[in-house]
Each structure stands twice: as structure tokens, then as C-alpha cells.
1. Once distance in nm of label points 7 Å out along Cα→Cβ at positions 85 and 109 is calculated for all of I, II, which comes out largest?
2. I, II: which one has distance in nm of label points 7 Å out along Cα→Cβ at positions 13 and 77, as calculated, at 3.3?
3. From which structure (I, II) was helix-only ellipticity at 222 nm (-39500 (n - 2.57) for each DSSP H run of 4 or more, over all residues; to 500) calculated, if the value obtained is -12500?
4. Hey, relative contact order in percent (Cα under 8 Å, 6 or more apart) derived from one of I, II reads 37; which structure?
5. If volume of the Cα convex hull per residue in Å³ computes to 147, which of I, II did it come from?
6. Starting from the value 3.1: which structure in I, II was distance in nm of label points 7 Å out along Cα→Cβ at positions 69 and 101 calculated from?
Structure I
Amino acid sequence: MKKMKKTDPNLVFLIDSLKRESREKGVGIWRDIARRLEKSSKNWAEVNLSKLERYGQEGDVIVVAGKVLGAGDLNKKLTVAAYKFSGSARKKIQDAGGKSLTIAQLVQEDPDGSGVTIMG
């Protein structure tokens, strides 16, 4: 079976930087996210806000290795990092007082990955 290569240069750079950060800091969470993003985009996580509301606690930092969708309501102040956000999801997260970040921004803010939860 032939292995497909990623063609999006931004995604390739993100995967490489996640692996590098994992090696340099000895933090396994970034390697886990990189491996999830290496899979086919058909297999990426798609998480609705209702799932974030159900399983997230106030103040949590959550990473989604895929896309966050705007179905459902969010009433908790969460920091959510994902590869992509729908427009309505980003707006609802900010309206609830939370933050929506890219995965690269989260790595810069918290290189040790302490207290980060993977969802999806």
C-alpha cells in the first residue's frame, strides 16, 4: 500500500514542528497530535461544541486534532486549540469567554503541554 504524502505546506510544517517540540522538551502529547494529523483528513476528529460543553471543565485547555464545529451551545470558559474551526464555533467560544487558538499558538503558549486534554 502506497503511503500518501501531505501536500499542504502549512500542515507539513506544523507536523514537523510538533515532532521537533516533542523531542526537544520530551513531551509526548505533541507527538500524539502530530501522528493524528498525519492520518488522512477523513479520519481527523470533528468535535461539536456540545461535546466540549459535556466533557470540558471550566478553564480547561483542550486540543482537537482536526476541526471544531459549531453545533450545540457552549457556556464554559475554555481554551480550545484545533487545526480548523468553523466560523460559528469560533464565535461561540469567544462569546462564552474562552479562547480559540491554532495548535501552533498553543505550543508557543504552553510548550510543556501541562494540563492539556486531547479531545476527539
Structure II
Amino acid sequence: MGHVGASARPTVRIRPTVPVRHSGRSGKFEPSDPYVRRFWVAAIGAGAVAELLRLIRSAGVGEDVRLPRHLPVLLKAGLVEVERDTLVVDKTLPPVPRELRWRFPPSLAAEHSRVFKG
């Protein structure tokens, strides 16, 4: 927290708001499923997952959101798309794709293989 009367750095900018909506697709896991916190957090990080869950909730209630800080990660993972200046998210999440599972430590990779065959 800053001091009262202190000026902000010249690089401080308020992130713009963007609309967000659900796509017509659906994945296998509900946002509240333990799979999401266990495996998606390991694949893309807690901050990115938290922003994704916020996007899913906001799309469900029709709220605009501040431009996510982790948007590049979410786009690269295929969890968010951009269509005409609108962020598009699925209501549910897919399994972590094979190309992101390399981030798992061996014990988590083995657990994933037991939980999800594919």
C-alpha cells in the first residue's frame, strides 16, 4: 500500500475491461472439480487458473472483466480464445493436454496417468 498523497509511477495503467462469454463447447471437468486445482495449477500456474475461473464465472453472469494478466498463458494453453474483442471460455475444462504435462513432477505425472487415461 502506498502513502497518502504519494504519486503513482508513470508506468501505472489501469487495465481495460473486456467482455467475456461462454463458448458452445464443453470439457470434461467442472471448474470446482479437484482435477482442475491439482493438475491445471501444476501445468499453467495458480494465478492463471484463478484468472480462468474468474473468466468462467464472469461469462456465466455476463460481467466484463479486467484484461487478465495471464492471458498469454491461457491463450497458449487453448483455454481462452479471442473473437471480435471478446474473450471466449468454455463452461468446463478439458484434461491437461500432453504438451503441457511435461511440467508435472514424476509423481504427479503418474497420478495423472492413473486418474485420467489419455
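1. On the way: I: 1.0; II: 4.4.
Comparing I, II by distance in nm of label points 7 Å out along Cα→Cβ at positions 85 and 109, the maximum is at II.
2. Working: I: 3.3; II: 2.5.
It was calculated from structure I.
3. Values: I: -12500; II: -8500.
Structure of origin is I.
4. Details: I: 22; II: 37.
Going label by label, the one that fits is II.
5. The value was obtained from structure II.
6. On the way: I: 2.6; II: 3.1.
Going through each structure in turn, the value belongs to II.
Each value in this text was obtained by applying a stated rule to the coordinates, not by laboratory testing. Please read these numbers as outputs of a predicted model, since none were measured by experiment. Cβ atoms are built from the backbone, for glycine too; each structure is taken alone.
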